[in-house]
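Next come the structures, one after another.
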Structure I
Amino acid sequence: MSVATTCVKRAFKYRFYPTDAQAAELSRTFGCVRKVYNLALAARTEAWARQERINYNATSAMLTAWKKTGELAFLNDVSSVPLQQCLRHLQTAFSNFFAKRARYPRFKSRKKSRRSAEYTSSGFRFRAGGLTLAKMNEPLDVVWSRPLPEGVSPSTVTVSQDGAGRWFVSLLCEDPAVKRLAATGSAVGIDVGLDHLLTQSTGEKIANPRHERKDRALLAKAQRSLSRKAKGDGSNRVKARRKVAKIHARITDRRRDHLHKLTTRLVRDNQTIVIEDLTVRNMVKNRKLARAISDAAWSDFRSMLEYKAAWYGREVIAVDRFFPSSKLCSHCGTLQGTMPLNVRTWTCDCGTTHDRDVNAARNLLAAGLAVTVCGAGVRPQRSSPGGQSATKQKTPRREP
């Protein structure tokens, strides 16, 4: 029987179609948010060079002073809520930097940075299914593709526009429908790959849709057309850039939809899920595989798996990336020698023939269950191949 937990905060994202006046107001807001963020970042950087620290309160006071100047008086034309929120986001970015969780904050670019603005409860009105933002007289024309949780009001609203020109609104709400699922005794090991997106320890293989490859010819044609346009903000170049962005958006939407369905099924069917702790950002440095690895979106897969497991009371275990899951015989424990990527099946000295991916998934499952029992990480044995165990207990490595 499911056990209710504290309400989970969840974002519900919808597409909307603004009027010309609303689009103009939001575009001004995006520009002001970017301007304030860059000004505050420059002020904090200059203070840091003088060995001083400026916090959110100081930048908030600076914002008040900026609005009173003739040069930045246009900041008064938009809602103050998104401007204050961007200063809070900058404070969070610096906190992550000082905690060594992220790089130093970077300035926002007019062309490359995400166009978004966040409104807290004082900056919007949500009544009877209608959403009206500050400085606007009419509610947004939102396509309510799915209902919000009954009796729940959003705490924050984020409006954004992607590179393809589509407008989205994201409402952050507490979702009482998210509950811990009934515990099951099932556990599965998962090996990610390129020929198959996932291989489970049960032997089931999930095909790799290769969304980017399917649209590669269309994307290349659009990119060639863009490269022929004169650089600048000309209308023809803007149209060509928008066409490229639409193809990228189509690829991204299909990829995320597939991953959401896949991770939801895995979390519902299994109590424990064991994966490999891969460093994708290092793996994409391989120029021959970078495009295929990026299309597989292993990082997104892991992220979705982890937060959904936290929602529904499941457990995700990441085995150390150096564990030789592919070269270790899951039947007798013998560690093989060098095994190139083109070797998909191999036979152990004990006579067992292995599918490389299925064998890796089974080894990951065994190692993950060992971690659960012993609380230790799994690292490879440094000795030469032989008939000995290939696991070694060491201090577990945790993600920051």
Structure II
Amino acid sequence: MKLIALPRIFAWAIVCGVCVSCAGPALGPKTEKLDIEPMTFRDLPSWEEDHQAEAVPAFLKSCAVFEKRDPDTALMLSEAGKVADWLDACDAAKQETFLTDDQARTFFERYFTPYRVTNGQDGLFTGYYEAQLRGSWKKTASFQTPLWARPKDMLTVDLGAFRDSWAGQKITGKIEGSSFVPYDERAKIARGALEKRATPLVWVDDPIGAFFLEIQGSGQIQMDDGSVVRVGYDAQNGHGYTPIGRVLADRGEIGTPVSMQKIRAWLAAHPQRAQEIMDTNPSVVFFRKVDRDGAVGAQGAVLTAGRSMAVDRAFLPLGVPLWLVTAEDKRLVVAQDTGGAIKGPVRGDLFLGAGSQAEDQAGRMQERGTYYLLLPKGVQVRS
């Protein structure tokens, strides 16, 4: 079979620096590529063993996003076609009742063609979750840590507007005098730099939990008045993400393999040094209130636990189904989110839901593997 080269166009693993919301791609030539090879569903490892019916609701949520867009809009990846190419499958999925996994498999086999992704090596797959914290509308003796809304003086510049070779690349900063300069990094913000320039959405009682909320990108805040507020990623300060797990391991503070559980335990045991370590990651995430029943991914769809995946949008369009294959797991997922440190042609971060069990699973998930793209049969993939 002929390989089809695709030009380069969301979990987290502390060791590798995964973050659900971090800075955009660095300036420079786009040299990486993604190769795909057409396959049959019989070629997919363990295709008959998954509960594909559980993935249909996630796919339908992506369809709802597609249906709000201009049908002639091209997806970010040219080989994935236009929005119109996906609507037949979406219409069929809405009209069918998927009572069994066999029915779901038959649907995907009827409307899609699988493509094996190759780039010379297995990719890394990790997990992320919707964090849960306690909060207050006002700063009190118990609630001292702000979750910041996007600062009004923070600007993001689309570099593609200035030079075609910079298409898809952005930088974030602020105006100082007549100069555009990088925005404040974490250490400066932690010392109070934003107090007169930005507004906290809420105040929480756990600075470590707030730090990990930034990594996850979304969460539920149980307010002291009994209400529950959902927050989600709105913006980021433009600084690259530094994994504090790697910092701790390099300094001999924790052993390898690094996990979220080890990092949390170290920070809790060293409260006088915790902020110093967190400040080694200059990236800061700003939040917005989310009026949806669930965590919302970058595509705008509510995420489905175990079936939504964050990917690198430089290589994959959001909304595409993926057959995920690792040593531990084989399942059908849908690309519905992104992550600033989810970088590369074979890279994914699996959304695992909310609560302590999801947090534990996400903290431990670090698996090697690959995925297969499922593209509509009507899409004209170049040969």
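Taking mean count of other Cβ atoms within 10 Å over residues 156-163 as the criterion, the largest value within structures I, II is that of I.
12.2 is what came out when mean count of other Cβ atoms within 10 Å over residues 140-147 was calculated for one structure; which of I, II is it? Kindly include the intermediate steps, with their values, before the conclusion.
Values: I: 12.2; II: 15.5.
This figure was derived from I.
Determine which structure produced the value 31, 25, 20 for semi-axes √(5λ) of the Cα gyration tensor in Å, for residues 108-259 alone, calculated from the coordinates; the candidates are I, II. The read-out was computed on structure II.
For which of the structures I, II does the calculation of helix-only ellipticity at 222 nm (-39500 (n - 2.57) for each DSSP H run of 4 or more, over all residues; to 500) return -13000? It must be structure I, since only it matches.
For the structures shown (I, II), FRET efficiency 1/(1 + (r/R0)^6) of positions 212 and 300 (r between Cβ atoms, R0 = 25 Å, to 0.05) is largest in I. For which of I, II does distance in nm of label points 7 Å out along Cα→Cβ at positions 124 and 148, calculated from the coordinates, equal 2.7? Value 2.7 for distance in nm of label points 7 Å out along Cα→Cβ at positions 124 and 148 corresponds to II out of I, II. Please state which of the structures I, II yields 17.2 when mean count of other Cβ atoms within 10 Å over residues 164-171 is computed from it. Derived from I, not from the others. Computing semi-axes √(5λ) of the Cα gyration tensor in Å across structures I, II gives 45, 25, 24 for structure I.
Bear in mind these aren't lab numbers, they're just calculated from the coordinates by the rules spelled out. A quick note: this is a predicted structure, and the numbers were derived from the prediction, not measured. Cβ atoms are built from the backbone, for glycine too; each structure is taken alone.
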